[in-house]
Structure P
Amino acid sequence: MNTELLEALTILEQEKDISKETLLDAIENSLINACKNHFGKADNIKVIMDRQTCDYSVFAEKTVVENVEDDVMEISLANAKMIDSKFDLGDIVQIPIESKSFGRIATQNAKNLILQKIREEERKVVYDQYFEKEKDIVTGVVQRYVGKNISINLGKADAMLTENEQVKGEVFKPTERIKLYVVEVKNTTKGPKILVSRTHPELVKRLFEAEVAEVKDGTVEIKSISREAGSRSKIAVWSNDPDVDPVGACVGMNGARVNAVVNELRGEKIDIINWSDNPAILIENALSPAKVISVAADPDEKTASVIVPDYQLSLAIGKEGQNARLAARLTGYKIDIKNETQAIQSGELPENYMELAMENAESAEDENGMDEVME
């Protein structure tokens, strides 16, 4: 048994996750390559290796001829009979080759071939490991700033968080642990190139999957996400179980679940709304926390006209138009927002709308008062 080789292969298999079979194939190929360098050709070289004990033998198969013209491929009948008297012309004789007889260059080439194979397999193992995490989140450790980019250690590989994928205003310290979304994993000659992001909308979705059991098991679905990284996100959720409130499940007891996501996103605000297949209801929900009077949606043109109370117009539009912009991305509709006064002037609401609204409000108050008296 070749104990030293067996131990070396076992250690490599455990530490680098490279299969022993792959390494044995690399050793076989290196021996054949060494023979080719030593003899000039290796068409007749056979390597026999015991996969269990790692014992191996190298043979040159030579044809028995009367007159030898190529001593690498042929052997004379006289020499063949010295090995075994049964050999005759045309027979194949297996001549053992001692690897010790190889020259220094052939030996070095064989060694380099094995090392190259180990490096290739190591890169492949790391690539496969992180390719499985593509479109998912990973935890990385901040190493250092490289210009405006950040080098992140993910364990067996490093990733570069580019300036475009960073949230504006976020500053990290070396050794700090952060969660990242794996956008893409590319296989290169220098190992896997991993593109990670802190701004991708899917990062929010994956964080909720990690915090909310109902999202992870599919009871609650995140139907749509719109995000302005570092500032605000809106997510629309839907429950496949009528007994489960999707918004409540994502918010959690005393806001514990959503706060865990907010903390990971360094204080980014998150609005959670109910999804609806009715575009008007969805748009109304998406403009939350603003109150809406009416929504007229055109599914074909993907446009919607929204009317809000006068005092709610700035809230519906949001600071620098953020609320309306996020609602538009969330729903996929181009949203035009007007207040009551503008709607009356354009004829979308009747001129006596204000009076009717006041009468309805007073009527509602009277009904509430009567209900209290009855109680």
Structure Q
Amino acid sequence: MTKSPPLKALASAGQAIWLDYLHPELTHSGKLARLIAEDHLTGQTSNPSIFEKAIGDGQVYDRRIGDLVAEGLTDPGEIYERLAVADIQAAADVFRPTFDRLRGRDGYVSLEVSPRLAHDTAGSIAEARRLWKAVDRPNLMIKIPGTREGAPAIQALIAEGINVNVTLLFGIDAYLAVAEAHTAGLEAHKAGGGNVGAVHGVASFFVSRIDTAIDKQIDEKLKDADPATAERLKAVRGKVAIANAKMAYQHYLQLASTERWRALEHAGAAPQRLLWASTSTKDPAYPELLYAEALIGPETVDTLPMKTLEAFREHGQVAQTLVDDIAGARRVLSEAEALGLDLDAVTDRLVDEGVEAFEKSFATLLQAVADKQAQIGKDQPRRASA
């Protein structure tokens, strides 16, 4: 019996594969369509860092920025938004056949509100509405950070029928808050006569950054640890992030079994799937597919950067790992706590650091647009006065 290729087997295991990368050359060259056809790709994500790299890359955007400047646009933020909207529209159009085939259950492309709005509920809602209208594609998801201020924005947007990708989730409590926001939003949408089957969302759990932070604490503690404690510390190194993600999935399963959710499901609602983000390993001592292989389960999404996608295509191993050894995952988290590794403090800090990193990327992105504007102005031939 012929073994399925790894990415096909991953899709057969119930896990959707999204690409954590967006570039106009990928979209317009036909490569994105080939990834969809050959690698079972069903979605794509973007963020300020991805756009920063794309817009700053060579001359790809020079002509487009020049055209917008010629239209009279001068604000770098407005120019960026026009570029981003066009790129997201093009990618969404490539995924539209997937979206139609799966009856809206997948085929999504995500666009993030400004990271400067991460702690601004009203501002996030207003920008999300504006971007939703500008892109004008049913297979768009608007990305909202899973901050305290983000949760009410998520609820309001879902209630209006806007698809939401909740980003920058690290901790269980934050996940439960946005899961509640999504559910309450669907209930409000239904109460208003809306079709809950047409509203979709994912909750994006960032994985590898947790181990990076926890492992740093472990390495510091190892400097002064006695031999027995050192062994205990080494035993949980590189395991906390996976254990945390497995427990998030257990909460997802519990929420899906409630009468409250079943009432929405009966009305046609799809679950807010857990999405694993930041699944490329940061520590070279770890296998490159450590997180991708350890978090495989139904009704989940793994968003992979191109390098990790290619590695999984070549030698990924597929099994229903997300529900394996849940008792072991609990032991890892309990042991981490006993050893003084404060996961809650780490996850809270990672949210703040994630917002700051995206804000920095956004500022760099806008500066790159401004620099290109300035260069375009210098390159334009001066017209002789009449």
Structure R
Amino acid sequence: MTDWHRLHTSLDCALAGRDLQVRDAAFLLDQTDPLAREQVRLAADHLRADLVGDQVTYVINRNINFSNICVQHCSFCAFRRDSNQEGAYWLDFTPILAKTAEAVAGGASEICMQGGLNPAVRPGNGRVLDYYLRLAGEIKTRFPALHLHAFSPQESFFIAREDNLPIETVLAELGAGGVDSMPGTAAEVLYEPIRRRLCPEKLSTYDWVTTVRAAHRAGLPMTSTLLSGHIETALHRAIHLGVLRSIQQQTGGFTEFVLLPYVGAAAPRALRRQVGHDQPVLDDALLTQAVARLFLGRWIVNHQPSWVKLGLDGAAEALRWGCNDIGGTLMEEHITTMAGAQGGTCQSPEDLERAIRLTGRTPVQRDTLYRPVAVVATS
């Protein structure tokens, strides 16, 4: 039965600009009554309007997953392959540059680049880091105006471990080598007991937090994410949000929050049996988006759903639950799609703007750092 007094007290606290406690977020995430959920939605939508207004932003970008060869075996991943396994790939620089040129021709301001963890990228007797620096350098040399959003905390940690370098050195060299910001992925759930079950080979919660803080100190902004809807509970989600908010209060380095609902149609069977569903549960994702808005408050003001995971209609509905951004065009996407996502791999700017307008909001093209992009009209 809903504790209406606690519900209204928690919502009033968030709307007044005060920080919710982790236990308050867990309480809100546990709401099942439709009327209570609607109250959470209305509060999140109201706070969104107060903090960022009624415009909805999007970015024209291209996603390039340069390799799926990976030494790790995360329980939810259908993307990774061993080097000798069918379907394994590792793109040369030529196709990567061709994809980048195609993106620039389509108006992209950002290239988002991530890949598997492959020690074989080490060039000769050089460092693994040298491969990543060349990857960034090839793009930035030919397309210096592009924003390069690349290499997650896990990839940076992997480079540091393989090359026996301090993480600060890796991040400093990546920044100097052309990386402008980083995807805040590999966060999954920042609660160690769940993390060890979900992705035991990944960097720990402590190492993820340490890497992210170091990236922010190095001047590399980053998205923040949460992988939800699998074996975690409402409390675990709330704890994760608490970690993100704590980092942001210290560094201010997160540009946005992106919810990544679990997709498991092609994930390893053991996890699929535990979870019990293959596609995101939209109601669950929407409530989590709303609670994230209320909990993160003024600390992280940009919130984005995943149209790849929820579909464009689901992502548009999330705009009513506290979101003010609908993501990027992507042009291609492999990691979530190979897990069985049904949202597609590409959206045109026109498709994104149409979806935004159908909600009664105004679309605005942005860059990676949420600055408006001036669109030149053509006759």
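A short reminder: the numbers here are calculations on the coordinates, not readings from a lab. Since we're looking at a predicted model, the values are computed, not measured. Cβ atoms are built from the backbone, for glycine too; each structure is taken alone.
Annotations for the structure displayed:
- Origin of the value 20.5, where mean count of other Cβ atoms within 10 Å over residues 64-71 was derived from one of P, Q, R: R
- Calculating distance in nm of label points 7 Å out along Cα→Cβ at positions 96 and 184 for structures P, Q, R picks out P as the one with the greatest value.
- Test item: P(r) over Cα pairs in 20 Å bins from 0, in percent calculated as 29, 61, 10, 0, pick one of P, Q, R: R
- Which of P, Q, R leads on mean count of other Cβ atoms within 10 Å over residues 24-31, largest value: R
- Computing distance in nm of label points 7 Å out along Cα→Cβ at positions 152 and 176 across structures P, Q, R gives 1.3 for structure P.
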